[in-house]
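The next part holds the structures, each set out as structure tokens.
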Structure P
Amino acid sequence: MDDLARRQLASIAEVVEVAGSAGVPVWLRGGWAMDFALGEVSRPHVDVDWYCWREDADRLAALLLARGWRPDPRMPVELQLDLFAADVEVSIAYLGRDDACRPTVGAGSWAGTPLPAGMLDAPPGRIGTLTVPTISVPAQIEFKQMFPVWMPERPRRPKDADDLARLRAGPRRAGPRTPRP
């Protein structure tokens, strides 16, 4: 594991600590969610991606900014919260709720669009001793499969095909897993 991955893992631990202390639910998404579901670091990552409820985002931002994180001016905060922890890029996408309290896209042109059923009901993922709330593996697979359809300007990359194969294969090593309730 390289130094950037170590710093990304440290940022993940910090978000979990800060959010947990404040009672702000967060869920890891993207490549790091895959790695935590698999129980190991599978490849280098450019950034760390999260979800949080839109109504919690300002409070979470204030807490992280108070710890020295800084905003990324490239992304409008109305669309998602983008921060830096030193040289680690962190993106926190907003979740909304429909009338039945199911998660939806929380901002942008897709706001209100339903997200995969059960996405937030996955057991926590783990790498080493770090346990983190993650979106479900089926949701991760759906996102990886559908991004080129939803966003034709973003074709599937080789790493996406590799990630799909890893997610479908599941964890490579046996170990205690938190059972689903």
Structure Q
Amino acid sequence: MGYYKYMREAWKKPNVELQRKRYLKWRAEQRFTRLEGPTRIDSARSLGYRAKGGYIIVRTRMTKGGRKRPAPRAARKPTSYGRFVTPGKSLQSLLENRVSRKYPNLEVLNSYWVGDDGKNVWYEAILVDPYHPQIVADSRINWICSNKHKKRVYRGLTSSGKRGRGLHKKGYGVEKSRPSLAANKNRGN
């Protein structure tokens, strides 16, 4: 087995003491922390990261659980008020959106899980600067420089966004997911 395969196996059952120490440090950090390099180099490289200029890694955290329904501006309180609602997107997709809002001049390439405790979940997002000279010159990644990939994270074009849209599966059971649920609903109407 190669180095990255050993790392992938090690992350399937992480060292509990090491993770506890990390969580103590990560809880004290800001919600968005820019890093020198990825914590999981195997996941980062498989999702498109390269150790060169124009690539940025940001660790971000989010509180687990659903969100409370917002209070209505009405004369009386409805019976549904106060119940918890779960978002239609995964926490990973929501975190990618937040990272993109925090760094508006960069594009989110992908993200991967690095840990969670009872309250928080942490992901590391891979960001790409589409105007960096090394990115423009690299034929493997310069597709992200075109205008049609601007704000791609909001349109569900990252890996977690595609998973949420049902695009990681094909064939039986997911006939209505392409090109989108709305397009399939309007087909024939």
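Any read-out appearing in this document is the output of simple, stated calculations on the displayed coordinates, not a laboratory observation. Keep in mind that what you see is a predicted model, and the values were worked out from it rather than measured. Cβ atoms are built from the backbone, for glycine too; each structure is taken alone.
Structural remarks
- Origin of the value -12000, where helix-only ellipticity at 222 nm (-39500 (n - 2.57) for each DSSP H run of 4 or more, over all residues; to 500) was derived from one of P, Q: P
- At a computed 12.9 (Kirkwood radius over Cα pairs in Å, for residues 75-114 alone), which of P, Q: Q
- A value of 10.7 for mean projected area of the Cα convex hull in nm², calculated from one of P, Q, originates in structure P.
- Comparison across structures P, Q (criterion: distance in nm of label points 7 Å out along Cα→Cβ at positions 27 and 123) gives the highest value for Q.
- Identity of the structure behind 38, 30, 28 (criterion: Cα extents along the principal axes in Å, for residues 11-106 alone, calculated), options P, Q: P
- Here mean count of other Cβ atoms within 10 Å over residues 3-10 was derived from just one of the structures P, Q, and that gives 15.8; the source is P.
- Comparison of P, Q - label where mean projected area of the Cα convex hull in nm², for residues 59-138 alone is highest: Q
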